[in-house]
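Just so it is clear, none of the values below were taken in a lab; they were calculated from the coordinates. Quick caveat: nothing in here was measured; it's all calculated off a predicted structure. Cβ atoms are built from the backbone, for glycine too; each structure is taken alone.
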Structure 1
Amino acid sequence: MKKNHLIIGLIVFAILTRLIPHPPNFAPVTAIALFSAINFNNNLLKFFIPLISLIIFDLMIGFSLINIFVYLSFIVIVLVGNHFKKIKLKSILISSVVFFIISNFGVWIIGYPKTVNGIIMCYTAAIPFFINTILGDLFYSFLLKYTFNISLKLNIIKTNH
């Protein structure tokens, strides 16, 4: 499999998983952002792959102001992947926290009172979603990592970064 097929496959995978029923925030986009940051040398691709996955689906369901914060969080997650250079528990958990902080800051800005109580209410209400975020990020990150590694060993995928 060529690298272009892998890129297209990641984007399609992200879109398809958003179409099937799933718990809120249990999604592969963090895994794809980390994977892209680690496995592609081209900086545009690193950022393009997770963002295009989100944008294509958002074209189908619609955009809102929160999208800006969601996209920003995945830009930062790519930077986390660049820093760690591996998908491991620490990079996944930091990415989950990055998404939680940035996306819910956007939710607070858009829909909560601009007070200390408002921000506390916002982040408190988001805790159940954060649990799903962590679980989805762990599941999909390790799924991508080990599937990719096995595919490399079996010579199914050939990459030349």
Structure 2
Amino acid sequence: MSKTEQNLWAAFAGESQANRKYLAFAAQAEKEGLIQAAKLFRAAAAAETIHAHAHLRVLKAVGSTLENLKAALQGETDEFVSMYPTMITEAEADGNKAARQSFTYANEVEKVHAALYQKAIDTLHSMTECDYYICKVCGHTHEGAAPEKCPVCGANANAFFKAD
């Protein structure tokens, strides 16, 4: 991989992280009643998304839907097989219960994402339309109506929101 490709991937990661961080900052500003600051954070987050997508285009990193589903499946699988188990172990060793819980929730949800991606790969041209609901506590992604209780964190159905 060339230095420029490495830089594009690094820039993509940085822009993506900035987007997520700015959206979290916007939510906090909104909680504090600072609506204009929230708007500014959301505007900057949208710009960071444009930058991230531009870097992906230059990298030619977006393929067909089937290729993208396979890439997503691989990424999710890598997370729950390799990345998160190590992080969970290290958080336990550090005695950081909050980090351990955060990593554990994410690890369990990545397994669900992988299963949903595999199902989409298997049924790509015959997929049945349905809604997806996401748990605000742990990120569990549920196909169909929201469950009464989250199977990952135990949150009630009112903790779920419908994906756009």
* Asked: Out of 1, 2, which one gives 15 for relative contact order in percent (Cα under 8 Å, 6 or more apart) as computed from the coordinates?
  -> 2
* To do: For the read-out distance in nm of label points 7 Å out along Cα→Cβ at positions 2 and 58, a value of 3.0 was computed from one structure; give its label from 1, 2.
  => 1
* Structure fact -> Across 1, 2, mean count of other Cβ atoms within 10 Å over residues 34-41 reaches its greatest value in structure 1
* Upon calculation of distance in nm of label points 7 Å out along Cα→Cβ at positions 18 and 90 from the atomic coordinates, which of the structures 1, 2 produces 2.5? -> 2
* Suppose you compute semi-axes √(5λ) of the Cα gyration tensor in Å, for residues 98-145 alone for every structure in 1, 2: which one lands on 27, 10, 6? -> 1
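Given a value of -26500 for helix-only ellipticity at 222 nm (-39500 (n - 2.57) for each DSSP H run of 4 or more, over all residues; to 500), point me to the structure among 1, 2 it was derived from.
The correct label is 1.
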* Asked: Suppose you compute Cα extents along the principal axes in Å, for residues 10-65 alone for every structure in 1, 2: which one lands on 42, 22, 13?
  -> 2
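Using distance in nm of label points 7 Å out along Cα→Cβ at positions 42 and 114 for the comparison, can you identify which of 1, 2 gives the largest number?
1
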* Asked: In terms of mean count of other Cβ atoms within 10 Å over residues 106-113, which of structures 1, 2 is highest?
  -> 2
* Asked: One of 1, 2 was used to calculate mean count of other Cβ atoms within 10 Å over residues 26-33, giving 25.8; which?
  -> 1
